[in-house]
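I've put the structures underneath this note.
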Structure 1
Amino acid sequence: MTIYQRQLSEFKKDYFAGATTGILVSSCLGSIAAMLILMNGHNVVDMIQLGLIVVACMWYNASVLAQLKPKFVFNSLIISILASSTFILINIL
């Protein structure tokens with residue numbers, strides 16, 4: 001069983017706790033990424049980055065609120081965390 005399958009089964013087993021924690025983590029990482037992006041400036045490239053972060057984080061929040069299938073919500077969480085982490089690393093370096 002892969003790490004993804006194990007984590008997905010844990011997420012499905014305790015969906016509400018995982019979704020709540022995911023909203024907190026996604027929102028915190030998204031806000032850190034947004035702050036770092038805005039610290040670099042306000043040009044077009046920065047605003048595109050900011051838009052992508054907002055879309056990724058809100059996509060996850062909307063999927064939880066819409067009560068979509070746990071696998072879709074879990075995949076949305078992974079995408080949101082990866083996008084935020086990527087933009088954090090890009091804007092720190």
Structure 2
Amino acid sequence: MASNFRVRLAQQEFSVEPQQTVLEAALAQGIDWPHRCRHGGCCSCLARCISGEIIYHGMAPMLSEAEQAKGWFLACLASAKSDLNISLEG
């Protein structure tokens with residue numbers, strides 16, 4: 001059985017189960033996170049990974065390679081591949 005990963009967002013921490021998106025986990029644990037469509041089209045859930053690794057299952061994000069190289073990801077599509085330190089700000 002795969003273990004959960006810890007996510008740090010500012011002064012908050014929450015856990016993400018394998019195959020669960022970062023957004024799903026945050027909302028399930030009462031974390032206030034901007035979102036709308038939950039399918040990667042609106043980019044409201046855009047976040048930046050400061051440390052750790054994310055993975056996309058299925059649909060690829062609608063972000064440029066340059067944005068992804070800077071750590072930007074869509075929380076509605078991304079799952080944690082390790083513990084994460086993330087930000088909702090640039």
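FYI, it's all coordinate maths here, none of it is from the lab. Remember, it's a predicted structure, so these values are computed and weren't measured experimentally. Cβ atoms are built from the backbone, for glycine too; each structure is taken alone.
A few points about this structure:
- Structure responsible for 24, 23, 18, with Cα extents along the principal axes in Å, for residues 32-79 alone calculated and labels 1, 2 on offer: 2
- If helix-only ellipticity at 222 nm (-39500 (n - 2.57) for each DSSP H run of 4 or more, over all residues; to 500) is computed and equals -3000, the structure in 1, 2: 2
- Computed 13.7 for Kirkwood radius over Cα pairs in Å - originating structure among 1, 2: 1
- Largest in distance in nm of label points 7 Å out along Cα→Cβ at positions 24 and 64 among the labelled structures 1, 2 is structure 2.
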